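Some structures to go through are shown next.
Each reported figure results from applying straightforward, stated rules to the coordinates on display, with no laboratory input. Since the model is a prediction, treat every value here as computed from it, not as a measurement. Cβ atoms are built from the backbone, for glycine too; each structure is taken alone.
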Structure P
Amino acid sequence: MSAAQKIAEIEAEIARTQKNKATENHLGLLKAKLARFRRELLESATKGSKGAGEGFDVSKSGDARVGLVGFPSVGKSTLLNKLTETYSEVAAYEFTTLTCIPGVIQHLGARIQLLDLPGIIEGAKDGKGRGKQVIAVAKTCNLICIVLDGTRPLTDKLIIERELEGFGIRLNKTPPDIIVRKKDKGGIFITRTVPTPRLSDETVNLICKEYRMNSADITLRAPCTADELIDVLEGNRAYIPCLYVINKCDELSLEDLNIMNRLPNCAYVSADKEWNLSGMIERIWDMLDLLRIYTKPKGIAPDYDAPVVLPRRKCTVEDFCNRIHRGIMSEFKYALVWGMSAKHYAQKVGREHVLMDEDIVQIIKKL
């Protein structure tokens, strides 16, 4: 039996198994097997395909990378053309775009790389079509924009989410608070810092056994599920924010728009008529969660035209210096900071000082 047949068989068994306390262990084991077979299927597809990465080798540039993912003919290429100065072929037939086409959005002094990815098909997670290459590129993005046809958004949304989930991409989620430390002997030792009723010790042991892990210290610091434990054991999951771009909203009624407006993380646009494209860029900027830090050489006014752009979660003075040049920290003495993070005008700070949006920084080097 091939890996694809085993996957289909396990998925069917999961679908017909009732979810309750009695079936918890069985479902956990099935999910672990499913994750393993999917990984093996994708690995075999990568080894057996010639030129699998052809046309998808796009170097990362700019301050952030955003990927446009969706089915064929939903308007991804039109959005790229409207939002950037790059041309991507647009036509009335499917699969017009056969490779990854990059463009650049200039916004608030930042350069955001926008990728027009070829349309994926249902079954991409199992190696069908070129979806494997498309989703592999999406894994490298700081933000994924799932472009949906406004006339059928909910159905397409569920299918695309399933494809991305099957490839190890977790949308709008944070990594599970689980720590796994492998050891040579001693068996599986489980520590819980909070009650985790959805994941019993027996289920944890069965999942570890499926991964041939006989000895490990496992710390569960949140009420985790079997799926989250499997994600940690697989170790190749990508947790990426996602913006759902509902295109062709000019074809929708006001009632339809009011219904879909309840969906979180959505931007409603019409690429052809250029409706709300600036609003989409603002949503992209907000979800990327970037900070702009301005440089100030000694005796010169700050450079407001070319900010240093950094992710908010990694924005100390040391991160700022390393973004400019790795050699700065070897000569670093202290920094002067103006802005929201400073307690007073031109505050003298060290390398661990946390910066805020639109701070001004002057680096003082050792003599």
Structure Q
Amino acid sequence: MDDTFAISNQKTTIPKEYIWPQKDLDLADEELKEPVVDLQGFFNGDLEGTQHAAKLLRASCLKHGFFQVINHGVDQNLIDMAHLQAKAFFKLPMSEKQKGKQQLGSKWGFSAAHAHRFSAKLPWKEMFTFFFHQNGSNDLAAVDFFESFFGEGFEEIGLVFQKYSEAVNKLSLSIMEILGISLGIDRSYFKDFFEDGNAIVRANYYPTCPEPGLTLGIGPHSDPTSITVLHQDEVGGLQVFVDNKWKSIRPRRDAFVINLGDTFMALTNGVYKSCLHRAVVKKKTERVSLAYFACPKHDKTIKPPEELIKEDEPRKYPDFTWFDFLSYTEHYRADSATLQNFIKSLPISSFQSN
């Protein structure tokens, strides 16, 4: 399938490359009752409010790793601006978007349905993805990305996504701190671990689809990254596989959806879960979502803190670096078994039991 193919131009049928197996298309007929966590107490330094937030996070992360946060500290006007800029980008002619076309072997740039990587079960979406690093310098990662990939005229969207990524990065580190509290370890452990990390930032565009019952915006998978901070528009489409059924997550303008990825599950020695999820598409309504995938520094060793390794809870995963896991995902399509299959690919000597 030519990745210049404009799925948004299809009016009656969808190509066979976009049709998914029926087992992946089961309908979700109920909502996930994930907690909505108010972070106001945490930001105000209120001990009771912080402990309550940590309790809610723990209950969610022990089961499926999905929750929403409100009073999160990211300016609503900035969120709205990022959505507007993303929508304007995706409305550009395909020839303009293809100037920053994602190359095989690279995760950065514009992609239409991952068609440059795969030939079947293509997702009904477009996206742009860039690498963000927040290391205290004056680097303008988002601005540089748009200018270098798409040329002149993209400074405004670059500046908006730079500010947006910086704000969401701060939120992600706060969530790391609460997660540390929820696990009963040093509250700064995960925050310190990710302080010098980076992120994969992505805007997803799901056009209207003439046959939404045959395809998916993105197929069932767990995120290989550590923590995902997602903002949905009002349309909705995110679904989570819990209790052997698909459940939808209601979008809230004032909230971010947070979910744990495989790398964070390994960091907790499997105590907290990384859950299967997907995105569905609509016949008459397009959708945009903004995803911030928080990751540790490339050469950091993924290893749980000593407090989470016990006689009755031995090491579940060998040591590995985020760089090695990320490199693996460049050749492996993320699904429900990404981490397990990565672990199987490692030499036995890499498992250092404590």
Quiz item: From P, Q, which structure was mean count of other Cβ atoms within 10 Å over residues 101-108 = 17.5 calculated on?
Solution: P
Quiz item: To which of P, Q does the computed value 2.1 (distance in nm of label points 7 Å out along Cα→Cβ at positions 29 and 285) belong?
Solution: Q
Self-check item: Label whose coordinates, when volume of the Cα convex hull per residue in Å³, for residues 149-204 alone is calculated, return 91 (choices P, Q)
Solution: Q
Quiz item: When you work out relative contact order in percent (Cα under 8 Å, 6 or more apart) for each of the structures P, Q, which one comes out largest?
Solution: Q
Practice problem: Kindly point out which one of P, Q the value 17.4 was derived from, the read-out being mean projected area of the Cα convex hull in nm². | Solution: Q
